Structure 1
Amino acid sequence: MIKLRYLTLLLLAAIAAAFVVDLATGSVNIPPAQVLSVLSGNEPQRASWVSIIMIFRLPKAITALTAGAALALSGLMMQTLFRNPLAGPSVLGITSGASLGVALVVLGAAISQRGAQLIEGLGVGGNLTLVLASALGAMLTLTAILIAARWVKNVMTLLIISLLGGYALGSIVSILINFSRPEMVQAYMAWTFGSFSNITWREMRIFLPVIALTCSLCMLVGKPLNGLLLGETYAKSMGLSYLPVRLIVITLTAVLVGCVTAYCGPVAFIGIAVPHLARVVASTSDHRILLPVTAAIGGITALSADILAQLPGHSIVLPLNAVTALIGSPVIIWFIIKRQRSFV
């Protein structure tokens, strides 16, 4: 209990520190003390810092924190549901399904007269149609994977099938984009790089409540997820209704991945890497503890990736997915090597 208390304080402190640093970092560096002054409602040394922080950087930091938590939670639930430590939204093709939903909307916009307006909405991430299309694509992909799981018992075979399915969905996206106008192709490609800066306060009215509510619901499925760790047969013998729990997990994951993908692009590696870090930090497999710890570390990881993408002191901004790959890949490689050594 004492360890859990210290862990909670440490994670909260890390979130606060990363949040302030993210607000202070960018093409215009702002001292952290001045960031705190602006957040507390006081007048900073330069009046322009208020606009930079409140209009541009604060929505971006909130988006990074919540999106990172959402992707990390979805990855943890997928790894538990499939009992596969390499499962995740991007690896299982769920992100590709969400991207396909967005691409279908883009192609529809190319045909309609409102195409230009819709692609502008895609550029800033603020379109409810994209959220619904992305969530539906994620849910259909995840459902197809679960159907395949009923026929394929080997988890590695299922993982390979999921990867191939993701590639197939990506090829469909490429075909759809091939028939779109050049400006739409450019906007879609920029969207695929991933970014937390696409959301303004206007879009936040949809994004934040959906993510916050869904993440809160995820915290309630800790006990059923513990039952899933023991397998379907044992879970049923303990009185756990397997099918309803699986449906709930599918729905929560689809909403989280779909919403984040629609607004921020297909952000990779956070969903698969962060749960492993959370298990090491929490030193437990109890999902009642793992879920909030995973959400916190996911938020910290996303904030850290956003800070690195800003290249502090420069006006250049790196693609978010390039940074998340640099952070997530070593974690996954470390886990694979560690697991292989444990069986030697």
Structure 2
Amino acid sequence: MELTDRKLKILQAIIRNYLETGEPVGSRTISKYTDLNLSSATIRNEMSDLEEMGYIVQPHTSAGRIPSDKGYRLYVDMLMKEKADEMASLKVELDNKTAKLEVILKETAKILAHNTNYASLVTTPQYRTKKLKFLQLSKMDEHNLLAIVVLEGNVIQNRVVATEGPVEEDTILKLNLILNTYLNGLDLREINLGVISKMKQENPKFATLLTEVLDSIADCFGEENIETFTSGATNIFKYPELNDSQKASNLLYALEEKKQLTELMYSEGDSDRGIQVYIGDESPLEATKDCAVVTATYHLDEGVYGKIGIIGPRRMDYEKVVSSLQNLMSELDEIMK
């Protein structure tokens, strides 16, 4: 007997519904979950065929159907192939976009430093929310799994999950199914003890493995991978008040090290599109106490933002700097669109 597209859609609907409810699924329920516009009688006939083919079983007379191991196997194999194809395509697209974005941001820092005669900084974009889009586990060796975590905005992170013992391929496939069923679309605030406890209670056989996986990937949601591009560091030597060897050394180190300056730019939050100015002692960073630091936030998309900064003497041309930043933010908006 052939597994037609119609039978396959009905099987997928049965499995999805059973995963959600844990209850046997009847033909009337399936008629609401598919776009086939079939009568309950037709669906019952197709379900009988699926049962005969071994993809679903009827736990007792007059009950609906539940997936068999064979049905789960087909569903998981198709799901994993679909996601693998999606991720392969996504990786190519992301590699191209990331390379282009880095070129644009590096060039932006150079232009800003050239136009203002000060030092400039531009960060890569960050994401205000971090929702889980997809998670895939695969076997590395007898005691380690590789977890590929795709977050909203197509941010991909990898984590190694250490396990107490060997994990079979069938178990890995079932873990992928459980994790994606429960966690897809949730962000850090929503992946709480209640969700995790429910997942373990309904899948007690995999409770230990689920704990190991969740512990290993938890930091994906909190980790910030900010890269900062700088330009024009030597411009500070043009200003006598910054040319003191110790002051210049401290400032050059801060520009090279980048971490403290990046934290300063992000200290004001992510929602303000306006321009922030720190003059002298207003800056919390010791290396810039003799400088003026002007920062701005650029937005590429809903919830996607980055920072731009300019460092110069207290007597910097504020009007020119503010105008340059405003023009630059507008140009970045247009380029990214």
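Quick notes on this structure:
- Among candidates 1, 2, the computation of helix-only ellipticity at 222 nm (-39500 (n - 2.57) for each DSSP H run of 4 or more, over all residues; to 500) that gave -16000 used structure 2.
- Given 15 for relative contact order in percent (Cα under 8 Å, 6 or more apart), calculated: source structure among 1, 2: 2
- Among 1, 2, structure where mean count of other Cβ atoms within 10 Å over residues 17-24 as derived comes to 14.8: 2
- Structures 1, 2 were shown, and FRET efficiency 1/(1 + (r/R0)^6) of positions 161 and 177 (r between Cβ atoms, R0 = 25 Å, to 0.05) at 0.50 was computed from 1.
- Among 1, 2, structure where mean count of other Cβ atoms within 10 Å over residues 9-16 as derived comes to 13.2: 1
- When Kirkwood radius over Cα pairs in Å, for residues 41-200 alone is worked out for each of 1, 2, structure 2 gives the greatest result.
Computed from the coordinates by the stated procedures, all read-outs in this text should not be read as laboratory data. This structure is a prediction, so every number in the text was calculated from the model and none was measured. Cβ atoms are built from the backbone, for glycine too; each structure is taken alone.
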